[in-house]
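I've put the structures underneath this note.
Read-outs throughout are calculated quantities, based only on the coordinates presented, and are distinct from any laboratory measurement. Just so you know, these numbers come straight off a predicted model, no measurement behind them. Cβ atoms are built from the backbone, for glycine too; each structure is taken alone.
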Structure I
Amino acid sequence: MNSVLNIENVTKKYKDNTVVDGLSLDIKKGEVFALLGANGAGKTTTIKMILGLTKISSGKIDIEDGAKIGYSPETPYFPPYLTAMEVMKYYAGLEGDKKRKDKAYLKSLLEVAGLEDTKTRVKYYSKGMVQRLALAQALIQDPDILILDEPTAGLDALGGKHNLELLKSLKEKGKTIIINSHILHDIEEVCDRGVIMKKGTVLDTWTKNESDESLEAKFIRLVGEEE
């Protein structure tokens, strides 16, 4: 399986504070990869460096040539006076691709994300509905790599299950998905591999069905030992 994203000895410092310390990851095309850890582990900073939103202090990040990235943040925000369709049209316009601006195409993405009502203004949305809109927006350019920060946060049981099934279907289509989540049960269900991080370093790796120890047990054991 070919690598689509390689992170080699990456460090991020803010003055004297090291947020990510010598991180190395090799993410394969078509896999669902998890970044795990408590708050302050460096997960979101890692995502921001992959996206180019935060400058790397040292090391390097290589992304497969031509790979498109879609991103859904942990706390998405959209102008409250816009409808879901207006949000999608705006972001599609930024792509500069006429195909992506097609209303039927954008409506299909909203439906895939579980939003069939395209006319309600965002200010009336629940947190879970905003999360679904963010996921639909992340799919506009048909990305090769999809980066999701807490994709099931704020969703009820049905909404969370819908998103997990959507992620599985996207994996079947060959998408590479990187997930940052605190919901370990969801990670075990949908992810192939992952790393458990703390204070910017990798404590250990996790591979689905690699042992009889659950991911939750491993996470508590490792993170708890380091406290």
Structure II
Amino acid sequence: MNYRLLPFLFLFLSSFKPVTVKVNSDPKALAASAKSSLELKVKNLYGSLNLNSFTMPKMEAFSKGVEGYLQLKEQGVIQKDVLTIVDFSLSSTQKRLWVIDMLTNTVLLQSVVSHGRNSGEEFATSFSNESNSYKSSLGFYTTGETYNGKHGLSLKLDGLESGINSNARNRAVVMHGADYAAESIIKQQGRLGRSQGCPAVPYAIHKEIINLIKNKSCLFIYHPSRTYEKQSKLIS
């Protein structure tokens, strides 16, 4: 080694300044970045949704449903990769319930679904968490166990949002089949029949729906309610 070059080598190396990588720790910037990433993910899921011959859910209902589902899945509250969206912004004459396999991003089933008798007639406009209100409750639920009751096979639901739907089990708000939820009723009276607050579905497919979503899947009942959006901690 030529030791006479050492002073020059030292000067050469010392001329380089260390590179500092700045990490953005601003909470607002991090939150904005996370929101942007979520929005992109939801947009991609929506754009690639396999409809399986069914119709498309509205983007607003889908995006908020996926947002809450992902949080609940990460928290371990939801164990099945299934998201059921009920869109109460739509008329009861429409098929406003979608069961979606989140692993394959595929719509498994679509159906009409009833709202509570005191929530509205053709459209649901009023919601409650109170006992004996006979109104539907919005928000996120986890599906529970099945049982056989007066409506046959039924599915218990646990509301996950305090003050919004947390009283669901005490109110006996469950998913069940009903004659008044049949599409033939729409032809007779111009709207679907109504429940005491339960998301009731046609007897013709109620067992299929219940068996698809039972045991810790996610159910989201959507409506563009400002009151709900202000209260909920699961949607932005």
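When distance in nm of label points 7 Å out along Cα→Cβ at positions 88 and 176 is computed for each of I, II, which one produces 2.7?
I
For the read-out FRET efficiency 1/(1 + (r/R0)^6) of positions 48 and 184 (r between Cβ atoms, R0 = 41 Å, to 0.05), a value of 0.70 was computed from one structure; give its label from I, II.
Working through the options, I get structure II.
Assuming 1.42 is Cα Rg over 2.2 N^0.38 Å as calculated from a single structure, say which of I, II it is.
The structure behind it is II.
Name the one structure among I, II that relative contact order in percent (Cα under 8 Å, 6 or more apart) of 21 was derived from.
Here the read-out was taken from II.
Compute distance in nm of label points 7 Å out along Cα→Cβ at positions 192 and 208 for each of I, II and report the one that scores greatest.
Looking at the calculated values, the largest one is II.
Looking just at FRET efficiency 1/(1 + (r/R0)^6) of positions 56 and 144 (r between Cβ atoms, R0 = 25 Å, to 0.05), which of the labels I, II belongs to the structure with the highest value?
I
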